[in-house]
Structure 1
Amino acid sequence: MRHHVIVRICTRILVPFILLFALYVQFHGDFGPGGGFQAGVIFGAGCILYGLVYGVDALIGVAPLAVVRAIAAGGVLLYALVGIAGLLAGGNYLDYSVLGATPVAGQHLGIMLIELGVGMTVAAVVITLYYSFTNRRTTP
């Protein structure tokens, strides 16, 4: 891909906007269409585009497999901790209304954190699948 200068320049311009759009979908998800799953797939697709154009080694340099695995585990942990926080606050598992000063504030906070956990996990799993399909040996 080194000789495809136009593709490399367009990718360098587009990838930041793709990642920014993923963040928009992530944090706008409780007000409209979108949310954690969609944002995670968009974020992962932006990283895969970077890896396709600049090479898997360049993507591994930006997002090492150990870091990607930690993000996936952190997303699942965040999801579980929000549920446990609801239990500790006197509600049911994943009962967001007890997490805030008012039930509406608690619902907003809980959904935002849950969707963030889902987005982190999905993005990390998509990137991990790309690493697996490239059949590269990366550090565990």
Structure 2
Amino acid sequence: MKYKLIIDKEAPEEITAVVHAPSALTQQIENLVRSYSGADSLVGYREGELRRLRVSEIECITVLDRKVMAIDSGGVSYRLQERLRDLEEMLPSYFIRINKSALANEHRIDRFDAVFSGGVDAVFRCGYREYVSRRCFAQIRRRYERT
């Protein structure tokens, strides 16, 4: 297999792959290309302060009191201007839906805990907990079983 990368600031960006047959690798490449939005940060607001949040440092994005909030690696929450469904489309593929109103950075999930009510919580490295719906948990389990 050959690999060629041409960096030309004047040319429009284009990605072309020539393969004999689709494979797991071509699917991963396609997912990576489709999930890349060119943005590696989001603007968050907190108590009159404006801060650029690196996407890789965001643990969870959730809706609290009808506001979209990002929880960073320190457990601090920031308000985002974007809608949750727009964020789901533009964020990298390692952000997964865990319930109707939350997206999780799967690289920042520490563990899944069973709770007394029979549900499951995602526990993040910063200590923040968010419940995982049964439907989303089934999809997450299938995703982990494939890897």
Structure 3
Amino acid sequence: MSNRLLLHYNIDSADLHAAGEVSSTVKKILKQLGVAPEIVRRVAISMYEAEINSIIHAGGGFVDVEITTQKIFVRFTDNGPGIEDISLAMQEGYSTASQQVREMGFGAGMGIPNMKRYSDDLKISSAVGEGTVVEITVFINN
């Protein structure tokens, strides 16, 4: 693998049928680069959860991915409504998803807890009315 690979994707739809496309694409790239399967799995799960959240709660946004020999760093950015209480949002089972989203099988309140569980570092910054930035880091242990 070269020293650094930068990727950028738009998540420009509020269509849940498109959910997971970006995380699947990055998963394939990581596999092609020879990243260990457990690392690939952790990145894919964390990214999927963030991708779903950006679609459900913010109507999309964009994601930047940096892959190096030491780590995979992912930054999701949206201009959605923001998160009022990040510590509350990190609690398992807490969700602000609509009933319609819940009926589709999403919005169980496990998105942020799963991002935290499967990443080595998770940072969330948000301002109500301005949007949210989610930063996920998974270290590659050689």
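We did not get these values from a lab; they are worked out from the coordinates using the rules stated. Computed from a prediction, not measured in an experiment: that's the story for all the values here. Cβ atoms are built from the backbone, for glycine too; each structure is taken alone.
Of structures 1, 2, 3, which gives 0.8 when distance in nm of label points 7 Å out along Cα→Cβ at positions 27 and 51 is computed from the coordinates? The read-out comes from structure 3. Here helix-only ellipticity at 222 nm (-39500 (n - 2.57) for each DSSP H run of 4 or more, over all residues; to 500) was derived from just one of the structures 1, 2, 3, and that gives -10500; the source is 3. If distance in nm of label points 7 Å out along Cα→Cβ at positions 19 and 107 computes to 3.4, which of 1, 2, 3 did it come from? Answer for the origin of the read-out: 1. Compare Kirkwood radius over Cα pairs in Å across structures 1, 2, 3 and report the one with the greatest value. Largest one: structure 2.
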